[in-house]
Structure I
Amino acid sequence: MTRDGSALYAPRMSIDPVGSVAVVGAGLGGLRLVEELRRCGHTGPIALVGEESAHPYDRPPLSKAVLQDGGPAPLLRPVEDYAELEVDLRLGRRATALDAATRSLTLDDGCVLAGDAVVLAPGATPRRLPGPSLPGLHVLRTQDDATALRQDVVREGRLAVVGGGFLGCEVAASARRLGAEVDLVELLAGPLVRVLGPVMAERVAALHRERGVRLHVGVGVDQVLGEDRVEGLHLSDGRVLPARTVLVGLGVVPSTQWLATSGLALEPDGGVRCDRFGRTSAPGVWALGDAAAWQDAGGTHRRVEHWSSAVEQAAVVAQNLVPADGLVPHSRVSYVWSDQYDSTLQCVGEVAPGTEAEVFPVGPGLAALHADGDRLLGVALLDARRQAGRARKLLAAGSDLTQARAALLR
């Protein structure tokens with residue numbers, strides 16, 4: 001076993017420039033992979049399988065501009081530009097099985113796609129509350145989800161959000177912009193506290209309180225009330241919260257149930273286990289995006305559900321698929337952002353509870369440094385947009401807290 005764990009994975013299988021590639025998942029990661037393969041000079045057949053019938057679109061606006069304005073999500077690529085990619089689009093089709101040994105995919109229409117390489121980018125599925133799926137109970141992952149949620153929020157004028165993560169906070173802010181009353185229920189001590197730590201999370205909580213969101217923290221949902229439609233939520237402290245429209249924002253699970261018999265190594269949460277180069281345990285099968293648990297430099301496998309990570313992993317896999325000198329690892333510093341009201345929250349690197357070392361003003365905004373001793377792990381920024389690029393450079397350079405503080409205050 002090598003130090004980076006590469007013995008766990010299949011040997012690299014570069015493909016011929018005219019070899020075939022089958023890609024599962026027509027979201028951001030899948031489309032960017034196709035684009036990168038063409039940019040790297042691959043001229044062989046590429047099939048792109050997507051469960052939705054719509055051409056690939058950008059998902060982050062669903063909880064913000066799309067929910068507020070009611071328009072369609074922006075396309076990731078104009079429809080007329082797909083011809084130049086020479087990609088076999090299989091939209092409205094779902095992969096149901098993978099034979100990893102032969103790199104063969106079975107689709108829900110019975111079609112079998114075989115490739116010299118298979119790339120898995122199936123994304124993730126929202127968690128739901130236990131019990132029946134009543135009208136008025138929503139998740140948000142697709143354009144149709146956003147349309148249905150907006151209709152109910154506008155009609156009912158009130159929304160309960162279960163879960164105070166990025167999605168829950170963004171939807172709460174959008175609903176307030178629509179003029180709805182909003183209740184946000186969070187099991188922990190505050191929204192985003194699991195991500196940001198207590199000080200910065202409290203600033204986010206204050207932002208929502210100032211805009212009229214009623215926060216219910218330290219409580220969970222025991223039961224969804226209603227028969228023909230959701231009528232309320234029974235909370236774990238005994239209270240009943242009236243609600244005819246509810247958004248469940250409790251995170252996602254990898255869309256990998258169909259891979260259970262594939263022979264691929266999976267993580268306990270269902271993520272496809274990959275090394276730092278995107279290889280899975282089967283030769284010629286790669287994975288990226290929300291469903292892929294990539295190995296980091298320390299040997300830990302983690303799924304990173306961020307827009308920027310999907311783009312970067314797609315570029316890495318494309319470079320490693322085509323013939324080249326050596327494998328390229330994913331080594332970029334992670335980055336995620338969230339727009340709420342007129343504020344922007346940005347997280348660079350490893351931002352986690354228990355690592356919040358120092359919080360200080362940066363211009364009109366705020367910066368929180370996360371560290372292990374004096375070693376900088378990550379930076380959280382609120383309304384300090386221009387500092388994100390500087391923070392990524394600091395982390396890439398291995399800066400300590402003193403260097404980071406001085407650079408961000410400059």
Structure II
Amino acid sequence: MKRNIYNELLKWKTMDVKTKMPLLLYGARQIGKTYILKEFGKKEYINTVYLDFEKDVGLKELFIDDISPQKLILKIEQYFNTKINPKDTLLIFDEIQASNRALTSLKYFCEQMPEIDLIGAGSLLGVHINSENFSFPVGKVFTKTMYPLNFEEFLMVSDKAIFADKIKEAFDNDTPLSSELHNILIELYKSYLIVGGMPLSTKSYFEKTLDFKEAQSLIINTYTSDMSKYSDKSQSIKTINTYNSILTQLAKENKKFQYKLISKGARASLFGESIDWLIRAGVVVKTNKVNVGNAPFEMVRDLSNFKLYMSDTGLFCSKAGITWENIDIFDSIYLGGLIENYIATNLVSNGYELYYWASEGKAEVDFLINKDGFNIPIEVKKGKNTKSKSLEVFVEQYKPKYSIRISSKNFGFENNIKSVPLYAVHLI
């Protein structure tokens with residue numbers, strides 16, 4: 001399964017040893033971190049030494065005393081009966097959050113043995129590192145975050161990579177695709193919404209190895225189990241209830257997160273920690289409101305107003321019970337929220353901090369990103385009706401360099417608005 005992050009791993013591998021540091025790969029469970037790291041090791045190195053601190057508890061014993069790289073390399077070589085040669089060997093510390101000492105050792109690998117190619121990864125790395133018992137090697141590691149497959153990767157799995165090239169060419173040149181191809185891509189995009197980008201779901205869908213709906217249920221159960229396993233009972237119940245409320249939040253016309261939809265009497269002081277947990281675990285995406293559209297976002301962010309989205313549209317559909325057979329029935333209830341969810345996950349996987357703009361209840365722009373130093377408004381339309389009073393208000397007030405409108409319409413550029421079809425959001 002080809003993943004775009006592979007190119008990022010290659011860039012890291014070829015860095016000058018003088019500036020190279022160990023790499024930490026973040027990401028939610030079941031998004032393919034272990035798979036891609038093993039594939040990377042198999043294809044790009046002579047030898048790969050894989051340490052899983054969650055499965056093999058004996059590995060922690062290697063890190064109890066001296067964690068200088070020289071000593072650790074000797075102990076790991078003896079443990080696995082293999083030789084670790086710089087440049088020829090990839091060292092993988094998987095589920096590294098299970099060993100604080102292993103995480104700390106990355107600092108010393110950076111300082112004393114930068115010639116060793118070392119990647120650490122963990123499913124709940126963000127959650128554990130935030131705990132007071134963890135020491136993070138600040139300034140001594142590069143970090144990357146891995147996400148579910150985007151639509152381009154979905155096309156590659158479906159053996160339609162040639163479509164991805166045509167989409168990019170049309171996006172770059174603002175030239176429409178043929179009506180026939182456009183309609184085919186809209187249907188494939190709808191398939192992506194329902195199947196999603198979790199590797200197990202996608203693999204199941206295309207290879208028929210498992211019902212992809214069963215795969216989605218397994219992943220959701222795993223997430224829920226983690227919420228119970230890695231926090232006390234009281235907190236875990238709040239976290240699960242917060243997660244389960246997201247569909248209700250996104251079914252509203254105003255999709256701003258409301259605590260009262262979690263439970264009666266809910267408020268930020270009681271559920272703020274649960275939201276932070278979900279974000280750090282990578283199972284939700286957060287977008288913050290700003291009141292001013294032409295200022296640095298951090299300066300005008302409204303901390304009390306935000307939206308939450310699920311990390312994968314397939315999981316969204318699974319929880320909502322949306323299928324090919326009933327998606328039209330859900331159109332008026334969930335489809336607007338589902339499409340926003342889809343766009344949010346694509347934007348965050350492209351490295352954007354997510355914001356939306358609203359003005360005293362008069363107008364709201366769905367997303368606002370900083371691209372190439374400019375604040376660019378993004379308006380989302382689920383159908384072909386692309387008229388938007390809110391976008392007009394924003395443009396009149398702030399005069400952005402250009403605007404982006406996402407809809408089921410074809411590519412184009414008119415009235416300083418770049419039209420992007422729903423199947424090309426990954427290119428923004």
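Please treat every number below as a calculation from the coordinates, not as lab data. On a predicted model such as this, the values are computed, not experimentally measured, just so you know. Cβ atoms are built from the backbone, for glycine too; each structure is taken alone.
Comparing distance in nm of label points 7 Å out along Cα→Cβ at positions 25 and 369 across I, II, which structure shows the greatest value?
I
Given structures I, II, which gives the highest value for mean count of other Cβ atoms within 10 Å over residues 289-296? Kindly include the intermediate steps, with their values, before the conclusion.
Numbers: I: 25.5; II: 16.5.
Going through I, II one by one, mean count of other Cβ atoms within 10 Å over residues 289-296 peaks for structure I.
Suppose you compute distance in nm of label points 7 Å out along Cα→Cβ at positions 57 and 81 for every structure in I, II: which one lands on 1.7?
Only one of I, II returns 1.7 for distance in nm of label points 7 Å out along Cα→Cβ at positions 57 and 81, namely I.
Here FRET efficiency 1/(1 + (r/R0)^6) of positions 41 and 153 (r between Cβ atoms, R0 = 30 Å, to 0.05) was calculated and came to 0.05; which of the structures I, II was it taken from?
Clearly, the read-out refers to I.
Work out mean count of other Cβ atoms within 10 Å over residues 241-248 for each of structures I, II, then name the structure with the largest result.
I
Computing helix-only ellipticity at 222 nm (-39500 (n - 2.57) for each DSSP H run of 4 or more, over all residues; to 500) gives -7000 for which of I, II?
Among I, II, the structure yielding -7000 for helix-only ellipticity at 222 nm (-39500 (n - 2.57) for each DSSP H run of 4 or more, over all residues; to 500) is I.
For distance in nm of label points 7 Å out along Cα→Cβ at positions 329 and 401, which of I, II scores largest?
For this comparison of distance in nm of label points 7 Å out along Cα→Cβ at positions 329 and 401, the top structure is II.
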